[in-house]
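Read-outs: derived from the displayed coordinates by stated rules, not from any lab. Quick caveat, the model's predicted, so the values are computed rather than measured. Cβ atoms are built from the backbone, for glycine too; each structure is taken alone.
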Structure I
């Protein structure tokens, strides 16, 4: 019961908070719940991996990849841009607290905290970006497989090479 409470409350709060972000980003009502559901997915994946003993960077990478897969699926299913689901879905993963404490360490002049917290924040942000990039690249390769040209694999776009 304790595990359910520890996972359910953050996931519900994440869903509600990202629902509000979706409203702020002017996402239409028919896409709003699906976009906010991506944030709950990212929280669930992150907490499950964290409970299994994975580090914050690995958790962030895999959770970002999971949200990216979800965003790609929902975008194709509901015929909407991937970014609409992706941006709302990764909001809970963004290392805002670490970035805040890094800036606080810069202001106070705490050199040791600047280096350690700044490196942690940058590592997590990089892991999120790489998770999104990996899934996006694989999706583009998978769906663009039949449009390759005979000229060395170059794909023509809008009549240009």
Structure II
């Protein structure tokens, strides 16, 4: 009989291990996902550093430090992928607004703002509040705004080319 895999239970078990391991290397897991694709399980960990770009060495160190422990906690064969989130990746959790405070982001709103300006714009992420939303300074006109999360369609890091 095939064993049922509860991915939420597994994520609950492994998340503290991943967070603690990443912290030892001054890294933050931006996202941890455990998904089944084409009949195979994948554990993907996306790491961020406040001090430097995430390197291949960072990913290898975290992988080596936790893979034996993960094997004990995950009751099936899986593939482990550890990487940086990349610049073009859309934010997938509100936690990312905290992690990326002070960074420039690209924001796409669900509808145009009341002042009639563009629906998609670049801004500096000043702060995040669970109830209020995000506080930003729009780069085009230096206007400070508070945008409720429910009005945001998507957001991602923005880097000058």
Structure III
């Protein structure tokens, strides 16, 4: 069952991509003392992924006073290239084996992509102890993220 409000979110280690380099890093090392925002998504370099990450950037999520990190299925070279090409103020975890998605119980098979699994879309607002303060998830790839709710949860950290 995915973590819900009040739960301590699982820690995980994956390749952390900042647009220039990548290295193994734990989520707990990425959050600051107030916490952060973890955005699970499928892939970079597709219309859906590009649309959402550009929206988050335009909405000022890169200016939160806590880190915003993505967790997706692509490899670190693709992640870094996507961050550079789209000029994004975010870092991503390359969850190649879907360990993070599995730990959060978000792994789903993609319809029309036989045997391909990715995390379903989800946004977690975590405090500095990884306690879930707000969570949103969706079974579809198109439904907008409730930005105002997430932004309010970040403001309450």
Review point. Can you tell which of I, II, III yields 100 when volume of the Cα convex hull per residue in Å³ is derived from it?
Key: III
Review point. A value of 31 was computed for relative contact order in percent (Cα under 8 Å, 6 or more apart); which of I, II, III is the source structure?
Key: III
Review point. Who wins on Rg/Rh (Cα atoms, Kirkwood Rh), for residues 4-59 alone among I, II, III, i.e. which is largest?
Key: I
Point to revise | mean count of other Cβ atoms within 10 Å over residues 12-19 - highest-scoring structure of I, II, III | key: III
Review point. Thinking of I, II, III, which structure, once FRET efficiency 1/(1 + (r/R0)^6) of positions 68 and 140 (r between Cβ atoms, R0 = 25 Å, to 0.05) is computed, gives back 1.00?
Key: I
